[in-house]
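J.: What follows is a set of structures for review.
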Structure P
């Protein structure tokens, strides 16, 4: 994408063919002399934060320091769980079918609140799954110890303890993360033990 700049303002954006419909261009593209003579700039992207933690929406193309720049709005995702409310601010509840309700049955509210899960909840589940997967390959040794009193090798004991310790550390750090950037720092600093 390109921007055509005239008198310090963006006049139009598009491909070269859109901006110059009556001009033929060589297969290799245009040279810088053509771009300069016609006020053409490549459009650069402004900062887009990590979409795992932010809602990123595309905005307008604007001149930033005389550079045509695609703007983006980066909105942090909720890190805490949020109750789901209706337009009037009333709590919504999970509904179930009740065949005895009314003449033909109807959906009725349960006592379970509707909740939109935040990033902390999702990442806690993710690390729990990672820890369980890491431990699953040696769970049989724990069962063998319990059922037949066959010792677990020291390397396995050390490995399992390291997995459990890292899981506990991450879970606490996720719980204590004050904002989305702190949470991202925790997730990006995972330190699981290597394969056994």
Structure Q
């Protein structure tokens, strides 16, 4: 108790300022990951769709090798950013653990879909995961647009269940555009305004 009384007003302001800066940094990090993964998945899904629909290429699924760029970029940025962190926040730490959990989930789903040849149901399930992910992140970050875009993925997921595999890819690109790319750009713009 006594040590709290010795905490000066200047020190209190420094702590508050560092927490504000950390919150701004968390917003910037979230926009980076939303945009990185959003654009990579969007491009891979449309590339896979285009190769299936409009070419005779026998392995259109190779478009998904683009995700390795995202995995490497995420790991490098995560390690680099963790070295810079002076103040840890609940939101920042929760988002870090949630991001790692998402990676584990996607890897596990891809393994099971491949092992048991369940690709026909894979994309509606991925769209459902996007819905849950965005709703959770939007709630945690107190960012209503992200919650809304997560909910907008639900009707896309329902439609995806009733269309052919190639059109599921197209719907997945639409879902990722709505749920990751649009909110990612809004967060990025918001972060730039905060740093002015």
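Where a number appears in this text, it was derived from the coordinates with a stated rule and is not lab data. Since the model is a prediction, treat every value here as computed from it, not as a measurement. Cβ atoms are built from the backbone, for glycine too; each structure is taken alone.
J.: Upon calculation of helix-only ellipticity at 222 nm (-39500 (n - 2.57) for each DSSP H run of 4 or more, over all residues; to 500) from the atomic coordinates, which of the structures P, Q produces -11000?
T.: Working: P: -11000; Q: -28000.
It traces back to P.
J.: Kindly point out which one of P, Q the value 2.7 was derived from, the read-out being distance in nm of label points 7 Å out along Cα→Cβ at positions 95 and 127.
T.: Q
J.: Identify the structure, out of P, Q, from whose coordinates FRET efficiency 1/(1 + (r/R0)^6) of positions 7 and 87 (r between Cβ atoms, R0 = 35 Å, to 0.05) was calculated to give 1.00.
T.: Q
J.: Rank structures P, Q by Kirkwood radius over Cα pairs in Å and report only the one at the top, that is, the highest.
T.: Biggest value here belongs to P.
J.: Here FRET efficiency 1/(1 + (r/R0)^6) of positions 63 and 103 (r between Cβ atoms, R0 = 25 Å, to 0.05) was calculated and came to 0.00; which of the structures P, Q was it taken from?
T.: That value comes from structure P.
J.: Let me ask something additional. Quick one: relative contact order in percent (Cα under 8 Å, 6 or more apart) came out at 13 when computed from one of P, Q, so which one is it?
T.: Values: P: 13; Q: 32.
Structure P accounts for this read-out.
J.: Comparing distance in nm of label points 7 Å out along Cα→Cβ at positions 15 and 175 across structures P, Q, which is largest?
T.: Between P, Q, the highest calculated value is found for P.
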